[in-house]
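Just below sit the structures, each encoded as structure tokens.
Rule-based calculations on the coordinates, nothing more; no lab input. Note that the structure is predicted; figures quoted are calculated from it, not measured. Cβ atoms are built from the backbone, for glycine too; each structure is taken alone.
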Structure P
Amino acid sequence: MDEPTYQKLAEVALRKIEDMLADVDAEVVDVERSGDVLTLTFARGTKAILNTQRPTRQIWLAANARAWHFRYEEGGAGGQGGGRWVDDKGHGIELLAQVAAIVKESAGIDLPVT
């Protein structure tokens with residue numbers, strides 16, 4: 001994947017996460033974006049940090065003493081029909097679903113995953 005394509009796909013993913021949390025009270029989950037880093041700070045002080053990793057063309061997520069590396073996987077026949085960010089360990093963990101699980105665990109909020 002070339003750099004411009006990666007940057008566009010990573011930006012879309014980070015914006016989707018911001019949109020998932022747009023209606024959540026900032027006292028419960030504070031969302032802060034600084035460049036390629038998105039930080040979720042929960043009421044009890046724990047954090048989830050997402051950031052792009054340009055050299056590896058991945059998005060990294062760290063939360064609750066764990067870390068995940070997600071790579072973009074093309075979807076549909078011949079790469080058509082979009083794709084998704086999945087963990088690079090082959091467990092089938094999807095980025096948006098993992099963020100939603102962390103928010104559920106850390107703040108008790110069910111987020112819609114679109």
Structure Q
Amino acid sequence: MKTKEEAKIRIRRRIRKTVRGTAERPRVFVFKSNRYIYTQAVNDDDGRVLASACTLEKAFKEAEKNLKNIQSCEKLGEILAQRLKEKKIEKIVFDRGIYPYHGRIKALAEAMRKGGLVF
């Protein structure tokens with residue numbers, strides 16, 4: 001029987017086989033901890049982070065009371081979309097990580113689409 005960590009590694013490897021970011025179309029990665037949600041736009045060719053946003057930021061904490069619900073994920077998606085637009089990036093590849101595409105992850109992705117990102 002596999003442990004949870006081994007199962008997570010297997011899922012992440014399966015997804016990363018097909019999802020790859022470039023300078024023109026970076027990979028947006030999502031990580032959920034017990035308290036916060038982190039997003040990063042990564043250029044896998046250079047191994048550089050182009051933009052990031054998380055619920056841990058001071059400005060975000062002041063605006064939102066609950067940091068891990070669907071409304072905060074929508075706000076986080078808008079913030080990341082705005083930061084990528086400032087860097088003239090309009091197309092991305094969405095990497096959901098080990099998390100299923102529903103709930104907060106889906107809300108985050110739809111908010112980034114509303115912000116003008118294409119994926």
I have 0.8 for distance in nm of label points 7 Å out along Cα→Cβ at positions 61 and 85, calculated from one of the structures P, Q. Which structure is it? P
With helix-only ellipticity at 222 nm (-39500 (n - 2.57) for each DSSP H run of 4 or more, over all residues; to 500) derived as -12000, matching label from P, Q: Q
Entry that produces 27 once relative contact order in percent (Cα under 8 Å, 6 or more apart) is calculated, selected from P, Q: Q
Structure responsible for 1.3, with distance in nm of label points 7 Å out along Cα→Cβ at positions 13 and 93 calculated and labels P, Q on offer: P
Value 4.2, calculated as distance in nm of label points 7 Å out along Cα→Cβ at positions 45 and 69 from one of P, Q, is from structure Q
